[in-house]
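Listed below are the structures to be examined.
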Structure 1
Amino acid sequence: MKRRYAVLVGFTLLLPLIYYMVHPIQPEARLRVAVTSSLYATGLLDYVAKKFKDVHPDVEVLLIPVGSGAALRYAERGDACAIIVHEPTLEKSYLDRKVIEGQRILAVNYFIIAGPRSDPANISRARDVVDAFRRIYDAGERGLTYFISRADDSATYIREIKMWRSAGVSPTNRRWYVECGCGMDQALIMASELKGYILSDVGTYTALRARGRIQDIDVLYNGSTDTMLLNVYSGYIAKRCGGVEREYADLFLDFIYSNPDIVDRFGVKEYGSPLFYSTKLFGDRIVDLWRGLALGE
């Protein structure tokens with residue numbers, strides 16, 4: 001009798017364990033974050049989300065990788081509670097319409113132009129980025145090269161279009177102008193395969209190059225000292241988001257903003273240098289730089 005009782009007690013104690021093995025503990029909340037593809041493709045946001053979950057284990061962060069334009073529309077529809085984007089002109093229009101709020105400028109890097117080592121457009125000798133785009137156009141017209149465009153509503157594509165306009169040329173419907181309608185990583189792979197030119201953020205280029213996914217294009221124009229190619233990443237809360245999810249959205253963006261070393265150290269071990277930089281070195285000046293980009297100055 002005692003043995004049966006002991007077995008019964010032991011089985012009863014096991015029941016909760018068996019239940020939770022079959023039915024895992026569900027998180028208290030799910031946080032939907034639409035993020036630009038460069039932050040996702042490099043792995044930075046996955047890394048940040050895991051660090052955040054260490055502090056807040058009761059929330060599941062769902063990352064939605066899309067272009068900046070799509071991320072802003074997600075916020076407008078209420079399909080994402082937080083967004084992280086990098087196209088100040090678009091951001092300003094959504095801020096003015098009160099679709100998003102609570103801006104935190106979280107990270108910066110810069111755009112580069114990569115292309116074939118032979119550099120048929122000779123952009124490595126360009127005076128500035130506008131001259132580089134004009135040289136690519138001329139080389140394309142002479143049948144010497146291709147340019148691969150994301151051709152979507154991403155921040156990278158919007159910046160590219162600004163460069164063509166500043167150069168006073170339009171590549172639309174040219175044979176050498178390849179519109180992929182794809183993410184940054186796929187566009188870079190296509191540029192490598194075609195040995196063409198491409199505008200890319202330096203982080204995605206560096207990560208893919210180190211992983212061996214792109215081999216036949218090099219950085220030929222470095223935008224690190226060119227304010228026209230400064231790449232500023234900002235986080236926002238969707239106005240339509242509320243309740244527990246909004247509380248976690250605020251905590252998530254504050255977590256990134258308050259831990260700049262997470263951004264500054266990411267990629268150093270794997271790639272030899274950061275893929276992105278926190279804004280701590282810029283101080284309050286980063287707000288003026290963002291505003292200048294937003295106003296097209």
Structure 2
Amino acid sequence: MIQPGENSLHAAIDGFLRSLKIERNCSDLTIKSYSEDLNSLLEYFGDYAGGIPGVDQIDVLALRGYVNYLHQCQYARSTMARRLACLRSLFRYCCREGFTTSNPAKALRTPRAGRRLPHFLTTDQVVKLLEAPAANTAPGLRDRAILETLYSAGLRVAELAGLNVSDWDRDAGIVRVLGKGRKERVSPIGRFAARALENWLAVRQADSTAPGTHQKAMFLNKSGRRLTTRSVARMLEKYIAQTGLDQLTTPHTLRHSFATHLLDNGADLRSVQELLGHKSLTTTQIYTHVSTERLRQTYDQAHPHARRGSEPK
């Protein structure tokens with residue numbers, strides 16, 4: 001985390017990051033992302049703009065210089081948009097806390113980011129991946145339970161790593177998930193994932209000397225402690241190589257596949273939003289574009305007058 005210095009901008013940034021943790025209950029990963037974005041601003045002022053000014057000395061021209069610097073560094077539009085959003089949040093905090101009386105970031109225009117469709121797997125590819133782990137070893141049973149749970153409940157990998165054994169209600173067929181902003185939601189678990197969890201729990205062995213948070217964890221590493229998100233990613237990389245699936249596949253791909261397959265099979269958008277734990281419906285709507293694109297491809301392949309070479313006379 002950025003440490004406060006004598007300059008008020010350092011102090012403002014440090015206070016802003018603390019407010020994200022205390023007031024908005026943001027995750028450590030979110031705070032780390034904000035910190036890195038704001039470090040970029042400090043580096044620009046310190047290395048290219050003649051020194052780090054006080055908060056009340058920063059005007060819109062100074063921030064436009066920073067935006068021009070981002071352009072020169074050829075950052076992706078999505079990165080620039082995120083950093084400008086971070087600036088707006090910072091200066092809203094600064095106005096509220098009395099560091100300055102105006103918000104120079106309000107006048108900045110956010111570059112329009114091209115919308116990339118999420119990468120997802122077909123149902124056959126998902127089945128191939130889910131069946132890749134060995135069914136006769138403890139690590140294999142754990143890995144199969146992880147993959148089945150990611151796909152069945154549409155979880156983020158951090159949500160999966162944070163699951164405790166007590167979060168699974170077997171009778172109700174649900175798991176209680178702690179999502180972004182530490183907001184709790186309930187996700188259904190299908191029968192294949194339930195069976196995989198049962199098989200894994202039959203062989204699961206926690207380290208009795210580990211802190212309680214590790215002993216409660218649903219998914220453990222080989223030392224009997226809570227599995228990390230990076231370990232899940234490495235595990236998936238192994239099975240991607242084993243099955244020959246697209247190298248773009250990540251743990252989040254199973255979440256994308258979950259949403260896409262629900263919509264393809266008639267689920268309504270609002271329900272998918274709730275299942276994914278999205279705060280805004282706009283975030284979920286990208287999956288309608290995926291389904292529309294697949295529909296278009298099917299049409300182009302199947303309809304005689306959609307194909308090339310079938311030009312009207």
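Each value in this text was obtained by applying a stated rule to the coordinates, not by laboratory testing. Since the structure is predicted, the reported quantities are computational estimates derived from the model, not experimental observations. Cβ atoms are built from the backbone, for glycine too; each structure is taken alone.
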Item to check | Structure (1, 2) behind the derived value 8.6 of mean projected area of the Cα convex hull in nm², for residues 141-268 alone | outcome: 2
Checklist entry - 1, 2: which one has helix-only ellipticity at 222 nm (-39500 (n - 2.57) for each DSSP H run of 4 or more, over all residues; to 500), as calculated, at -17000? => result 2
Next on the checklist: As an exercise: relative contact order in percent (Cα under 8 Å, 6 or more apart), calculated from one structure in 1, 2, equals 26. Which structure is it?
Outcome noted: 1
Item to check | Structure from which 0.45 was derived, FRET efficiency 1/(1 + (r/R0)^6) of positions 61 and 253 (r between Cβ atoms, R0 = 41 Å, to 0.05), options 1, 2 | outcome: 2
Checklist entry - Which of 1, 2 yields 31 for percent of Cα pairs over 38 Å apart, as computed? => result 2
